[in-house]
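The numbers here are math on the coordinates, done by the rules we state, and not lab data. These numbers come from a predicted model, not from an experiment.
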Structure I
Amino acid sequence: MTVAGETVGAIEGPGLCVLVGVTHDDTPAKAAQLARKLWTLRLLEADENGVEQSCSDLAAPLLVISQFTLYGDARKGRRPTWNAAAPGPVAEPLVDEVVAQLRALGAKVETGRFGADMQVALVNDGPFTVLVEV
């Protein structure tokens, strides 16, 4: 991931690219719950017994990116609204809390830069994308 041509976060190999959106009723407790879920969710390649593995099983890294646009609402009109997204002063500490909680669990975590215009490149194996809400 780059900001103004500078690489600010990158992971290689199996791992998760996590887009984190924050809404008005999110809390530090929800951030901690999300971190635990992301660390242990069995989304990665199966082991020799056919059991899918988690980041914690493989010590796989996570790339965490703040993404307010996940709460965009385009049901009416021709332009989305962002009313459901928490404002930056509320959202930034909660995204930071997800990262801190993941690191406390032992995860290697790379991040973007909150509020920046980021260019994100990823290889989506499958492709496979899942929505995780807590």
Structure II
Amino acid sequence: MNENFQKVKNYLLELSFSIISENDEDGVIVVDKEDDGIKNLVLVVADPLLIVEQFIFELNNPTSEVYKNLLQFNRDFIHGAFVLDETGKKVIFKNTHELENLDLNEIEATFNSLAVLLSEHSQELIDFSK
């Protein structure tokens, strides 16, 4: 098993995430922490990076105002940002880390940033998905 994969997995367990699936060959771990609003969060250990992605919602009626608001929400993120998939309709939270010096506090800060933003802007995000 890849040393960085095991390090990330250990951090997730220490942070009380439920590991839904893992594939050490592909470097993919899928986790939940539903108390924080995190479900099917995907982590990819792709040396030298750790990529963290959480699907948030799909835009059914995207407008320039919705895109503007999403970009403004990015200012509230301490770690990570909202991004769009290649279709421009799926909103995803994404953050990357250097694996070489990744520590527990750094990865925890990413999850905390996502959880806080989801709780602070939950109603707006629900409205955007309608």
Structure III
Amino acid sequence: METKQHAVIYARVSSVAQLKKGDGLASQESRCREYARYKGYEVLEVFNDNKSGGDADRPAMIALLAYLKSQKETCVVIIDDINRFARDVVGHWQLRALLAEAGGKLESPSIEFGEDSDSILVENLLASVS
């Protein structure tokens, strides 16, 4: 019997208005769950933050990193869009490094994260405008 790849969802808004609008936490989670179903992932946890992406001290991100460190295997971390992860290029890459160190692999229905130079260039461009 084949075991499913485990995944978690990280969603973030930075204002009360975003909690209530269509781009709030529920819509991000819904899109991430749809992506997980498509990829055949089993979603184990959902981590939600209501804090600026420029703030490194986000409670759900801290909990997510601790959760990943407690797992025995690599876990996919699904984000709705790159701008839900961090608000600048430096913060983005710092978080990506922490995520990888903790055993997480970042994925999104909006962008394919790759290790080749073209993928990294696109990721840098998108992170710079988020």
Note to self: If you rank structures I, II, III by Rg/Rh (Cα atoms, Kirkwood Rh), for residues 25-64 alone, which sits at the top with the largest value?
What the structure shows: II
Item checked: Answer label among I, II, III for the case where relative contact order in percent (Cα under 8 Å, 6 or more apart), calculated from the coordinates, equals 22 -> II
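Have a look at I, II, III and say which one yields -7500 for helix-only ellipticity at 222 nm (-39500 (n - 2.57) for each DSSP H run of 4 or more, over all residues; to 500), as calculated.
Going through each structure in turn, the value belongs to I.
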Next item on the list: Given a value of 1.12 for Cα Rg over 2.2 N^0.38 Å, for residues 9-80 alone, point me to the structure among I, II, III it was derived from.
Entry: III
